[in-house]
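Several structures are given next for inspection.
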Structure 1
Amino acid sequence: MPASALHLLIAFALAGLTRLVAYPLDLGGGRQIDALDAFLLMFALVNLRLGWSAASAEHGGRAPAWFVVAALLAAAGITFAMMSALTPA
């Protein structure tokens, strides 16, 4: 398995893990955000960036199409989850 695929899988796993774990942080006034999800999603974005760099390096400066599609789907999922985690409830 290429390093880029491993980083992509880690990013997907971290984004999926946010559905299972939570650590609500009180903002005051009865509002909360999910601090653990935001922390995990930050690492998912880091792994996605590392995977993109590895995919580009492995293929002469251009990531393969399957990786681009999967990474964009992962980025969309991470963005949606980050908005959900940081929107006060």
Structure 2
Amino acid sequence: MPKFAERELVVRKMNQQFQDNLRMRKETNVLNTRALSLTKNLQVLQKDIRCFGSYVEDLKYQARSNYKNIQAILERQDMKMLTGE
């Protein structure tokens, strides 16, 4: 038959383990909430990046087109006469 002191020690350890489990569950819930928030923020960021990515591609296309147009203008005969080439 266990003594009262031994029983008290076992009950104290069980209570401590229960409290530790509750604390760990609360921390896990907080971590889960933060992870969900981070995921939502990343989804918004990915959407923004896709939008800006296509915008940058359009700007690059325009820049190449402008470069080609300027080169074509500079190579015309009347421009060569003005520059003295």
Structure 3
Amino acid sequence: MMLGVKVEQKEDQLIIRWQFSKISIPITDIQSVTLEDTYGGSESSAIRIGAAYGASETILIRTPHQSYVLFTSNETLFPKINALISSSE
């Protein structure tokens, strides 16, 4: 069983996995990746991934069509996402 949020790159997609969910985001669609300082994420329409309870970091990924909030205690996830995005530019 996967406990935390997992992120990887496959071709031109950022793949986010958590439990039985898999979300693919075209890397070219990603406008920004930031750390959120609000408990539940500031965007009410965002897709929430991970367990908010006990998460030490909240990562917001914005695209033109949808925002994604990732709840994680893995503090290497934010730099990993930024590295995947910057290496694709």
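List of remarks:
- Answer label among 1, 2, 3 for the case where FRET efficiency 1/(1 + (r/R0)^6) of positions 22 and 54 (r between Cβ atoms, R0 = 35 Å, to 0.05), calculated from the coordinates, equals 0.10: 2
- For helix-only ellipticity at 222 nm (-39500 (n - 2.57) for each DSSP H run of 4 or more, over all residues; to 500) computed as -3500, the structure of 1, 2, 3 it came from: 3
- Origin of the derived value 1.10 (Rg/Rh (Cα atoms, Kirkwood Rh); candidates 1, 2, 3): 1
- Origin of the derived value 1.1 (distance in nm of label points 7 Å out along Cα→Cβ at positions 14 and 46; candidates 1, 2, 3): 3
Readers should treat all values here as calculations from the given coordinates under stated rules, not as data from a laboratory. Note that the structure is predicted; figures quoted are calculated from it, not measured. Cβ atoms are built from the backbone, for glycine too; each structure is taken alone.
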